[in-house]
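So, here's a batch of structures to check.
Any read-out appearing in this document is the output of simple, stated calculations on the displayed coordinates, not a laboratory observation. Predicted model, so just to flag it, every value in this text is computed and none were measured.
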Structure I
Amino acid sequence: MKIIFAESHNLDRPDPLGSHQYIRLFKEEGHGCLWLGPAVSPMHFFKLDALNRHRIRVWREGGRRVDGIDWLVPFSLLFYYNLPFLRSNYTGRSQYRFCLPPLKNQLKSRGFYPADLLWCAGPVALSLLDLIPHGRSCYRLADRLDKFSRIPPGVGELQKEMIRRVDFVLATSQSLFEWVREVRTENVYYLPNGVGEHFFEPAPNRPDDFPADGKPVAVYLGTLDTRFDLETFAHGVLTMKNLHFLLIGPLTDESLKPGLKTLLEENNITWLGSRAHDLAPAYLQHADLGLIPFRLNELTEAVNPIKYYEYLACGLQVVAPPMRELISMKGPLYPYRNRDEFTAALKEALDAGPQEKASSIEVARRHSWRSRYGQIKELMAEINAAEES
């Protein structure tokens, strides 16, 4: 098959998400794969942060090939963004119609026009459903974008339009599945996230920058964004002096910066910033607890956190609020609802022994990306059989 992944993240993102895992598994089976986007536009030349500079380089190079996968960054005169005019639903539906050179020509030159499968990860792919002849289309829904701040207000409407138009929808959480079912009932599937196989491989060497004060380590691996509950996390740092708190990941919510700066004055917390994803198992396997200190709201209720599976694969006990996805899995979890329960959950999780660690790893093995990929192939075969009958 020829498969196009229409995406909102870079192909070489250091912390790969679900689509990154799936495109590599499709490629492993011999399918031709192209990663489309995210696009660059005139607006991006006025916001030259590191991410945009990288995308512009790939665009100027005419695309790249990463691990046998074509990566095309088109240039579009329109880009769906939360600014006047750009936030309109017309822009959201039309972004790829204004590419220079025309997207059709770029895909033809790479042998991806037409495509067998058009894999969509966001509503700006709507125009692709008309621009690119394709055999099948799917929408992998991983977030309620209308619940994010700084997102165009009409994004929920565009998501629903995408849900109606594709051949099938993959929802990563029960909450998202139910939301999709309000829009359509056929060919809607619940398919949670998973974990990479390298998280199960032993990492005997402890990283040089890992905390070395001899205390047990509670690690948070992920982005420090609007979901991160800094107040509850800080209560744990200030209360549990016998525990070292390790943060690994970038800061994207500037409102957290002052509180985090003050907290870092404590001697039982370390913030390493971003680290390469292939190094993550070494940090996790030498820690004791895995943290998901998220606020409970509509946004996080729709999240199926990848880090949960990664923590389990490394044998960690997980401390997190009672997010719907985590509770429904009935896997290893020490839940809490407030600051005092957070510290109590930390203490209880620290008492876990080797049996609990082995149980965590066993649960994670049932949720690998490869097993999820097998489910995708099965449901696509079911869809094909239903249409042929």
Structure II
Amino acid sequence: MGGTAVATQGPASGTATDAATPRPTLLFTAFEPSGDDHAAPVIAELLRRHPGLKIYAWGGPKMASAGAIIVERTGDAAVMGMPGLAKLLEHKRINKRIGAWLDANRVTVHVPVDSPAANFPICKLSKARGIKVVHLVAPQMWAWGQWRLKKLRRLTDLVLALLPFEEDWFLTRGVKAKFVGHPLFDHVLDLEQLETQAAGLGGGNPKIAMMPGSRPAEYLASFPVLLDALRRLRADFPDTRAVVAVTREEVAEQLRQIAAQQGGWPDELRIVIGNADAVVRWCDFALVASGTVTLQVARQHKPMVTFYRPSKLMYHLAYRWLVSTPFYTLPNLIAGKKIVPELIPHFGDGEALAVAIIRLMRQPGAAEDQRAELVKVIKRFEGKCAGTAAADEIEKMVGLV
């Protein structure tokens, strides 16, 4: 489910002079770091083709680096799941500021990026002003909240989908959609470099990659379970070694604090910051908090076990009643069947994770079969460049081609 974030005042917005200019103007709105990631290459590609194009954004640092004019900075306080009252009130204030900005600036196309809960009210503001709306990243209505389809039909002219099954899903429900590919696959992996980096991580038998998630709610909940799973694996396989992949030094420090509360940082565990691909290259198996990183692991055809630890209260009050998909893990959703073991929701300790890894190790054909299925999943993205394809569709909507 999409996160929300607080916006902070950024560089000065466009002026009434911009509103009087007839040339096309785009507005991107993104409210969490993943949205910043998804939007940046599309913005960069559009400006490469049309250097004079005006692109404004409620967005993050990557969108700014790509060339967008940041009206307000967002994404610094993303929230997983359902936001609290303070966040809802803040978004109401953000929406009011966006509405005033739209009144002062003539926008041709609004591109909301992910975060449907935060973006839908802004889409309503845009449509009321006759602005076309192109969603970048399809709202996960196939997983939960299909009752929102009627709202989406009203509030979009096109949905740019990142997953191969989403285009047909939306089209058959009356929503115009186009599969553009996933940004994760826009760049070819430098396998030679990754092999060199992986060699520097040392040996182990087995070698376990640990992916605890990127949001605080995820890694704070998942890392204690990963530590327990490692200890249990070590009890049966003393040569087990693990590497945990994190996005930032601040996350690494929080994980060290968690380990300190659970008997200290294990000698057999290393930590790598900002290079998950090298960790995946190094490993024999991966333990993954379910999310986009499962595609990163699948890209190198590494057998994995996925899990997710939601809040017990929120799960029993809402998630278990709202989520309708038979699978949670992206490779399983794309394959249309269970090819990756998923423990979702998982409220226990690390035993089930350790057992699932041991099953992949010992059950004849288990790891090989999963690798073969992951190859098929990744082939679904071949020939697609998400940044280029999304720019193509937005370019058409703006009327530049």
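Could you tell me which structure in I, II was used to calculate helix-only ellipticity at 222 nm (-39500 (n - 2.57) for each DSSP H run of 4 or more, over all residues; to 500) as -13000?
Working: I: -10500; II: -13000.
The read-out was computed on structure II.
Could you figure out which one of I, II the value 21.6, 66 for Rg and Dmax of the Cα atoms in Å was computed from? For Rg and Dmax of the Cα atoms in Å, the value 21.6, 66 is produced by structure I.
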